[in-house]
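What follows are several structures.
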Structure I
Amino acid sequence: MDMRRDSWEVVDEVEGDVVVVESKRVKFPAKQHARAVAKRLGVTEGLIYLPGMPSLTYEDSDQEVYFRQRRYFYYLTGLNYPDCVVTYNIKRDGLYVWIPPPNTGRSVIYNGNNPSKEDIKAVSEFDLVATTTHIQDYLTFFASKENGKIFVLDNYQTPVIPNQINYKDGTTIELKPLFDFTLLKPSMDAARVIKSPFEISMIRKANAITAEAHINVLRSIRTLENEAEIEAIFTATCIAAQAKNQAYGIIAGSGRNASTLHYGANNESLEGRQLVCLDAGCEWKNYASDVTRTFPISGKWTKEGKEVYNLVAKMQEECIAMVAPGVNYRNIQLHAHKVLVAGLLKLGLLQGGSFEEVLKSGVSVAFLPHGLGHYMGLEVHDMGAGGYLLSGLSRNTTHEEAQAVFHEMLNAPETTNPSILEVNSVITVEPGIYFSTFALEEIYLPDPAYAKYINKDLLEKYYDVGGVRIEDDLLVTEDGYENLTTTPKGDEALKIILGEEGEESVKGGRKNWFW
């Protein structure tokens with residue numbers, strides 16, 4: 001399937017949750033997703049049971065917790081309402097959604113009406129919309145008559161139904177053994193890797209708004225004084241475009257803060273700083289974008305900053321060119337380290353050995369400590385059936401574990417699941433080079449095995465660069481890839497900062513339209 005043909009470049013949202021494309025209502029492909037999950041389960045009968053996110057209030061407060069729908073539930077419904085449940089009868093191909101009863105009395109005055117059954121049917125392709133007051137009877141009936149398993153994501157989401165049914169003839173049916181808690185999650189993770197045309201369109205839309213927000217930051221950056229203003233401009237642009245949620249916490253690290261991978265304080269002065277690493281992407285209909293751009297605050301690079309940026313750009317360009325179905329993503333990650341090592345040897349930051357010796361030492365992990373990318377979809381860090389795209393390189397990974405993963409990539413490049421790229425999956429490619437004083441001075445320089453390859457004296461000139469990361473979102477296609485990210489980078493971004501871009505040279509962005 002050609003996603004560029006079957007998905008939409010422009011998606012509008014009107015009338016609440018109904019998606020409209022070219023004046024036509026388009027329903028969320030819930031039934032298509034349910035069938036994909038059933039196929040991954042490898043069974044011909046049974047019931048999938050998924051509760052949505054319940055309504056919650058903060059501890060010791062009457063204030064509601066900000067609602068974020070459970071992504072597994074959303075994948076089978078497209079609904080952003082609390083206190084709902086979805087069931088899918090695999091044998092009968094019946095997708096039922098169960099919604100709360102209508103609000104009554106003062107609840108309507110305070111909160112308005114719940115969505116009606118007609119509202120729900122307009123959003124997605126359900127065979128039945130019923131109220132949650134009847135779901136226990138339905139589950140009991142299914143367990144007693146259909147004689148199939150009920151697939152539940154986690155045991156804490158187990159529906160409350162009788163442990164057994166007693167019939168007048170004295171026979172009983174034990175219900176507890178009919179639950180399965182092991183198969184649904186990996187099956188849904190595997191199904192979610194492969195995106196439908198609808199999903200690709202949502203990611204396109206998220207990227208389009210994200211690009212507009214990045215552009216507005218670039219146009220304003222020379223007038224800003226604090227990282228908080230960067231976050232404010234980005235967030236405000238997204239909200240004004242009706243993308244009210246970020247896919248993750250905005251990272252607006254200036255100067256040495258850019259060396260902290262998930263920096264989130266965003267509250268320091270920009271004065272005296274060389275550059276900003278802005279990692280930010282909004283959601284559209286719960287689908288994520290994930291884009292990172294690094295740029296000089298003045299619009300002009302320092303010598304060291306330009307050297308590092310150009311090397312990271314080379315890493316990204318070469319790694320993106322490798323993206324194709326059937327490719328092992330670990331090999332692309334390894335290539336990023338090869339380009340990094342060659343580049344840092346040329347700059348003199350690495351020394352004391354041949355390219356092969358320096359690469360095998362693993363010292364490059366000091367400068368690129370994270371994975372090259374990840375799956376993306378309803379979660380910014382989506383998972384496949386076997387886990388993350390590059391397992392073992394998360395924020396919880398120890399230094400020893402990260403080195404073990406790196407050496408595994410060197411010595412066992414044909415390791416497969418879950419790193420083999422598939423058509424219609426969406427991944428990120430986000431190489432970076434970081435000058436973390438903690439990583440370098442507390443971990444690597446004290447260790448002779450690494451220190452002998454690091455030019456400590458020259459390193460001092462690069463600490464103020466902080467870190468450079470460049471990140472795009474890629475759709476894996478039959479013939480390679482399509483870059484879904486339209487945010488400017490490189491020389492194009494510099495022109496925007498300096499006010500040198502033409503009126504038509506940048507897609508998106510509104511010149512200083514509310515600040």
Structure II
Amino acid sequence: MSASTPSESLTQHNAPGASPAPSAAAAAASGSAPAPSAGAGPAGTTAAPFPEGFLWGAATAAYQIEGAATEDGRGPSVWDVFSNTPGKVFEGHTGNVACDHYHRYKEDFGLLAELGAKSYRFSVSWTRVLPEGTGKVNQKGLDFYDRLVDELLRLGIVPLCTLFHWDFPQALQDRGGFLQRDVADWFADYTTVVAERLGDRVPWWVTQNEPQAFIGNALLEGHFAPGLKLPYRDYLTAAHNQMRAHGKQVDALRAAAKAAKIGYVLATQVQRPATEDPGDVEAAREAIFSVYERHPWNNAWWIAPVLEGRYPESGLKLFGNDVPDFPSSDFDQIKRPLDYLGLNMYSAGTWRRGKDGKPERVASPPGYPRATLDWLQVVPSTLYWGTRYFWERYKLPIGITEHGTATRDQVFLDGKVHDPQRIDLMHRYLLGLSRAVKEGVDVFGYWAWSLLDNFEWAEGYRERFGLVYVDYQTQRRIPKDSFSWYKEVIATNGRSLLGPTAVAWDNVTG
């Protein structure tokens with residue numbers, strides 16, 4: 001594999017100016033979080049259970065599950081337009097009905113309660129609340145989220161609200177979308193409307209989910225709504241305005257929901273060392289915090305402005321003249337104090353220290369295990385190295401805001417849905433996460449992706465991530481084997497993960 005040459009040597013792991021780190025998990029219902037305790041457990045690869053008060057949960061997103069696309073005053077989002085355009089989504093699938101969660105949320109929350117979930121991560125459909133993106137508020141939309149939050153609290157489940165999970169209002173896209181500096185104010189106004197309504201009951205908040213995905217896939221590569229392929233300079237302008245919007249959202253939340261615990265969620269590009277040799281460990285660290293290729297899939301470009309108030313030198317060098325001359329005052333707005341960092345993590349690349357002393361990417365061997373999505377290789381140490389590197393650099397409590405896998409599940413002859421590969425993957429990854437906790441990484445929660453099979457963006461309904469199988473023709477829900485397995489993990493706070501295994505937890509090739 002050809003060597004990567006990140007330009008930053010990151011010997012200083014703690015970023016300057018990061019907000020003071022609160023400790024991570026216990027009084028979760030009120031939004032606070034205690035420091036991790038290692039707990040008891042054998043030394044070596046079998047790690048300790050999780051801290052008391054750990055937020056075990058599951059996650060979803062509005063467009064992927066709600067349906068009711070035109071009901072009760074909801075306006076169109078870019079995903080409504082994109083998915084209803086022939087040729088954009090696998091086999092013409094749309095989110096028009098999805099899992100019909102809008103009408104079935106009580107049934108779905110009953111499943112959450114049966115699971116024993118401590119928390120639930122959901123997102124708000126912007127156009128259900130503000131059909132035109134700005135202006136007149138749709139009270140029926142706010143009423144829905146009122147009912148949703150109240151039902152969660154009635155069941156003793158802590159809400160985590162994501163304000164933006166990619167369903168940008170089409171009306172605002174028609175006004176220029178993320179290329180307009182006004183987009184930051186549009187986000188702030190929308191955030192204020194939602195927070196003023198729900199902020200007295202929702203302790204945990206996410207401003208935006210996975211900026212690499214909704215800016216990179218949607219505006220540079222054209223795979224996601226609205227399906228644009230902008231020049232690089234415009235793409236970087238959109239990314240900058242996205243981060244400005246995040247900063248204004250933080251300020252709006254602080255004003256409207258005084259007790260809010262606020263985070264920002266990355267599509268985390270985890271890099272792990274080929275071995276635990278110090279040289280390889282540092283090579284992977286350099287890679288995870290550098291921009292080493294000219295594409296959206298890195299962490300540094302999307303997190304350094306938010307937590308450090310600057311763009312990474314590696315990215316500035318790589319993107320060169322395509323980087324606009326942004327006002328320095330923008331970085332004061334982008335870098336707002338956060339309470340935690342949300343990491344969505346699924347897989348990892350592998351790195352070593354090359355003979356020339358530079359980080360070098362290591363290719364996976366032929367036949368290496370992966371999920372049904374090509375990008376999702378099975379790398380059990382992903383949660384360990386991802387949390388470790390981000391904790392060492394930023395000292396912010398970490399929530400695993402998404403983790404799971406895609407499989408092509410089916411109903412078997414016995415009427416059940418057996419998904420042993422999902423169980424094995426989650427088991428291995430959670431052992432890695434518990435190792436991080438044992439070593440002192442401040443992790444306060446884990447939200448499995450996803451509670452339900454759902455509309456998987458450009459893949460439509462082909463890929464199934466859920467703990468619960470959904471028959472999209474009848475809307476019947478069938479808890480999978482992984483649902484029962486995860487229920488036991490939650491009930492034992494991870495102790496059911498421990499015990500003898502046939503192979504090392506991080507070895508998936510035998």
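Every number in this text was worked out from the coordinates using simple rules, so none of it is lab data. Being a predicted model, the structure only gives us computed values, none of them experimental. Cβ atoms are built from the backbone, for glycine too; each structure is taken alone.
Below are the figures for this structure:
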item	result
Among I, II, structure where FRET efficiency 1/(1 + (r/R0)^6) of positions 199 and 479 (r between Cβ atoms, R0 = 25 Å, to 0.05) as derived comes to 0.80	I
Given 13.4 for mean count of other Cβ atoms within 10 Å over residues 111-118, calculated: source structure among I, II	I
Given 8 for percent of Cα pairs over 44 Å apart, calculated: source structure among I, II	II
Relative contact order in percent (Cα under 8 Å, 6 or more apart) - highest-scoring structure of I, II	II
